[in-house]
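Every read-out reported here was derived from the displayed coordinates using simple, explicitly stated rules and does not represent laboratory data. Values in this document were obtained by computation on a predicted structure and should not be read as measured data. Cβ atoms are built from the backbone, for glycine too; each structure is taken alone.
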Structure P
């Protein structure tokens, strides 16, 4: 980590020299002093008949079994470019403001019913005059080319070389927010800062590139994570990644493919405090066919499992980011609005491995109205932690989307659910772990984005 920071610092010095030379050759003062403004707005409704797959009435259930809310989220952002080679980015998130909970007239800013405000992006980027070299630092949305290893907002410093619009290589180093925070119990501001150090932190160092060839693009890279948040049990995971996307001889048929390998070591994590070797892999692939007015999107996601054997000193469960390209909304991340309880994350936490396949069929009724149907199914690869059960269930949704004013505003309405398998019940149910009652979900959204 320290070596990576010094490398970025040296690159920044080189950039200062290059930038100074560029100013002497005629200056770089162009751009816009007035910042560009962007907005992401959503009002979202979620209604489900239960929180798990068991309709058994609890003895004491004052809140009922259904799950549902309406919320509003606003993400305003500003992008400054006072000169063409300097960019400053800021994005604020206000929400999720749940209508039944958040009291915007309250006086206490720390009250649990007060609206949550998050500073999602705070970063700056400086480039040379010819755009060949640049550095960026700050809090930003950071992800690997596949999104399967890392996909989140975090603090990152990076440097890049860009020899063409389709050719770029990036070196980055950052810290993942962790559960071990030095200075949390400090009594004063001075102690809060001085008690912090680099001992029990979670680091990421990454190197990746992007290349374009005809209608295809390729992004290979290596992401290394050094997690020291578990006391005396540091974990190092190195993840080679590869992403490819493009059209197969026709703009109507587009493909994408992701592959990840993971190798590393978790020190003192096994029996008798022995080291555990990490060896895992993941892949996902997608095919999008656009035959107006019909659209077909097929996706497959898979990652390896661990058999739970503590004597083999190997952990083959994939360390998963929780993000995928699957269109499913219960088996995987709900792309309409994250529910923070998708089943694939529970599967990864158990090291059970995963295979999910899904199909989205859409019909464009007009240029602005789209009808769609989603069908998908999932299974674990190992049943050690699910009483030998592997089938997660079959998911389906029907819906309609309407976009107006050049897609600035989008309205979404869908209904569907999951016919759960025994493996999903074992992972989610709170009372009867074998119950597989259907989960029904209705979702609606009004989104404005520009």
Structure Q
């Protein structure tokens, strides 16, 4: 019997480290937090910005670390059913200074001994294994699997969020860059009118107040350009923060021709929502949260279940002044096996309260899921309405710009001939500037919201 037990425990001790080593190796060789991009592009496209941000953004990297942590928790949960094996040893040295000497006769001689010191040692190998715990180990493993999946969904959600933020800032930069170009055109027009006004002033055909008003118009246009340049730099700074670029690094983005995309037909809202509700990570996460509450309830119910545990041990000991050490270890060798049954009787209602709380959490998770679906529909409908409104305003603004351009050109020519005064000229100039601004706003508002609708409909984010 002794030899069989030794063989069994030896086999357990030999196989467990192998299994642990394999799982540990799997965890140790997990992929790194982020993939480093070697070369930064000289001119950034939207897709390059998105790819870089998904690799370098700190929030995403932190969520990836959380995935690896959840995987380790899952690995622990998978091993919870395995036996636990422990080796323990204790050693004690004792001194008895007042112990009296002993006298004995050996071969007609009187021998006096005085051993006031003693030593004892105990050695024990024990193992235990849960045979039944009401399904708690099994459910804890399911819970760890769900937590691991939810951690990965957090990564997916953070990547989608970064993509949306990058796209929004990219469009805002494109908008301000085109606005700056338009500001330069308007400054050039105002400068030409000022030069014409100064010529008329020298000829006595224009008073000094009118010239001052023309000078004011040039200064106002230059101020608007500086304002737009400040907005562009602010948007670039925000984009560089998402890309985790240094603040002093240059960020030059591509300037594609997007005119043909402004009036792209819009997908149906219902179709976009139907696809998004099946694929968006925030929806999947809420569905997993619902599943998790069911498991939490099963774990809580296990508090009323009996627990059956098997245990075994091997031990020996030795002591000074008690014969040969190896003989003692052999004679003191003990083996033992047993089972422990624990039956809960009364726990002050903790288990029933835990079950009730798990059911309330299920209701909360269900309401959270409904709220998430509602917010998803709201986002899609907002994108659709904004896109539709921007397209209609773009068509109207195109006509307005054409009309204002013709009116300003006619007024400028009449001003040159002395048929229009300075107030009429600056009024038409202001109207043209306002119409151009409205056209740019409608254009980029339409481009951004169309891109978001496509994105929620399962397509990659793109402006063209």
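Calculating FRET efficiency 1/(1 + (r/R0)^6) of positions 237 and 421 (r between Cβ atoms, R0 = 30 Å, to 0.05) for structures P, Q picks out P as the one with the greatest value. For which of P, Q does relative contact order in percent (Cα under 8 Å, 6 or more apart), calculated from the coordinates, equal 20? Going label by label, the one that fits is Q.
Kindly point out which one of P, Q the value -3000 was derived from, the read-out being helix-only ellipticity at 222 nm (-39500 (n - 2.57) for each DSSP H run of 4 or more, over all residues; to 500). Attributed to the structure labelled P. Identify the structure, out of P, Q, from whose coordinates distance in nm of label points 7 Å out along Cα→Cβ at positions 285 and 365 was calculated to give 1.5. Here the read-out was taken from Q. As an exercise: Cα extents along the principal axes in Å, calculated from one structure in P, Q, equals 152, 52, 40. Which structure is it? The structure behind it is Q. Have a look at P, Q and say which one yields 7.7 for distance in nm of label points 7 Å out along Cα→Cβ at positions 253 and 325, as calculated. Working through the options, I get structure Q. For distance in nm of label points 7 Å out along Cα→Cβ at positions 85 and 397, the highest value in the series P, Q is held by structure Q.
Thinking of P, Q, which structure, once FRET efficiency 1/(1 + (r/R0)^6) of positions 45 and 341 (r between Cβ atoms, R0 = 35 Å, to 0.05) is computed, gives back 1.00? It must be structure P, since only it matches.
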